[in-house]
Structure I
């Protein structure tokens, strides 16, 4: 099977397991390029050669979410288009019939957590911290994370995390 050539996403396929690694350490931001490359990988992910997908970040962090400098340079229309495309891609990931697993280490914030929440399973290392800190920046989580977080942790805990902008340790996330 031919894997697409990507620069910000490292891909490897072994025994039917596709490893998709965000390659922009140390933050592993979900830049426009990263989101585009993940979207380009969907065709490979759907192929019969892939039985499961493991998504992780290269280095010590899963993903610190959007690159705010990059987002700040967007026109309103382009920003809306990007959010729509990323939402569609996350929705497609969540609807795949094969397991999509997030291996979370270090920081998993904002869009990074929204990506992890799009996966069917999430495993977090002891050093993982998760959160949706967007409100503290005057933003809203824009990739379906509010709904998915409520589904995973319940409405009360999700609202607490979102409204307070709290970062939650892997241990606390288990509770």
Structure II
């Protein structure tokens, strides 16, 4: 996650092609795919540090339901934006995790991550999801990246997801709109 965040926060962070050089990411989409008119996305897989092998549900109902032994850190990454540049990065790992700060400290190093807001209530439609939070990570070059951590319901055939959305600027409006408790 740290290499992705460093690129995203850098001067090359808007360049779609720059993300191809990330050895940490196994891209599913070789190039950005148009999702709706004028909006593009590129997806891949990334392994988050600090997780172990678990039985991960396949998300299928009935007789097709099964689990597979996988590293819980095997996550999906999606970068999105317009043709002119990457605007957002989202990383989704299987299972709900309440220890957002612990996960981020494992990814970025303990001294580089701080909570800026927490106790952000999950929307009512996210059944079973816990509160979200916002974080600030200071990178090696002293640039900052902001991270919204949340839980998303994955339906009754999954263990839900923990999602990390990266932003280049402090998400003050989102923090206020979600009625979070500001810490910093």
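Every number in this text was worked out from the coordinates using simple rules, so none of it is lab data. All of these numbers come straight from a predicted model, not from anything done at the bench. Cβ atoms are built from the backbone, for glycine too; each structure is taken alone.
Structure data summary
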quantity	calculated
Mean count of other Cβ atoms within 10 Å over residues 117-124 from the coordinates reads 20.0; which among I, II	I
Among I, II, structure where helix-only ellipticity at 222 nm (-39500 (n - 2.57) for each DSSP H run of 4 or more, over all residues; to 500) as derived comes to -3500	II
Structure from which 94 was derived, volume of the Cα convex hull per residue in Å³, for residues 13-52 alone, options I, II	II
Test item: distance in nm of label points 7 Å out along Cα→Cβ at positions 21 and 61 calculated as 4.7, pick one of I, II	II
